[in-house]
1. helix-only ellipticity at 222 nm (-39500 (n - 2.57) for each DSSP H run of 4 or more, over all residues; to 500) was computed and gave -11000; which structure, 1, 2, did it come from?
2. Mean projected area of the Cα convex hull in nm² was computed and gave 7.4; which structure, 1, 2, did it come from?
3. Between 1, 2, which one scores greatest on percent of Cα pairs over 18 Å apart, for residues 15-62 alone?
4. A value of 2.4 was computed for distance in nm of label points 7 Å out along Cα→Cβ at positions 55 and 103; which of 1, 2 is the source structure?
5. Could you tell me which structure in 1, 2 was used to calculate distance in nm of label points 7 Å out along Cα→Cβ at positions 7 and 39 as 3.9?
6. Quick check on the output: 31 is relative contact order in percent (Cα under 8 Å, 6 or more apart), derived from one of 1, 2. Which one produced it?
Structure 1
Amino acid sequence: MAGNPREMLEAFHNGVGAVKETSGEQVNAFMNMLGACDKPGELDAKQKELISIGIALVIRCEYCIVYHVYEALKAGATKEEIMEAAMVALTFGAGPTLTYTATLLKDSIEEFAPDFA
């Protein structure tokens, strides 16, 4: 069950740090791959984060939803753009995607949007 988005984001960051202590080589390799994929190209950072939100909703990854909503807002996405990305994901993920959109995604937007206002 999802919790407070800010607490979840902090737990994610702390957890990655803890995993790096024992598996630093693998975590660093994964983070380098992420950096290469997230680097702006034909798609900018905001577009890539909106895609990531859609994927996170469909695969039902609660921590991914929280993380990518935060990053999308940081990249300049609006609530409306995030919700539109969620509606595209809905066409693939059906009911579970709507459930996460109506709860954790909405709560994450409300929690983090003031950080970037």
Structure 2
Amino acid sequence: MRIAATGRKHTDEVKDLMSKNRQGLNNSFYNKTHTPETIEKLRNIAQNRTHLPVKGLDVEITDIETKITTTYSSVREAASYLNSDIKTLLRREKSQLIKGTNKPYKNKYIITIIRGNN
């Protein structure tokens, strides 16, 4: 693809024309079906596919009142527990690193985001 064409958006009219141009007899797979062997091969590939999720940052939340520390495997999970937003926790961490303090969140929780070898 030419560099000049990157980032260009097709109009809805052009998209409709391209779609109609590939329908019916103009479609390369028109009037064809997958063989049973191909279907089985595709099924095996789909079943053996492994999804390796990106590991999140561990987050420790300590309840000041009960002194119970809970570790969550991601910022998203911790934010869900606190009924908060991910960005709020990350912004608080950044602010605390700059100031060198660890002020309790909602006057109840000490939050520590563990960065390092995950």
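1. 2
2. That value comes from structure 1.
3. Evaluating percent of Cα pairs over 18 Å apart, for residues 15-62 alone on every structure, the highest lands on 2.
4. Working through the options, I get structure 1.
5. 1
6. Derived from the structure labelled 1.
Bear in mind that the values in this text are calculations on the coordinates, not laboratory data. Bear in mind that the values here come from a model prediction, so they are computed numbers and not experimental data. Cβ atoms are built from the backbone, for glycine too; each structure is taken alone.
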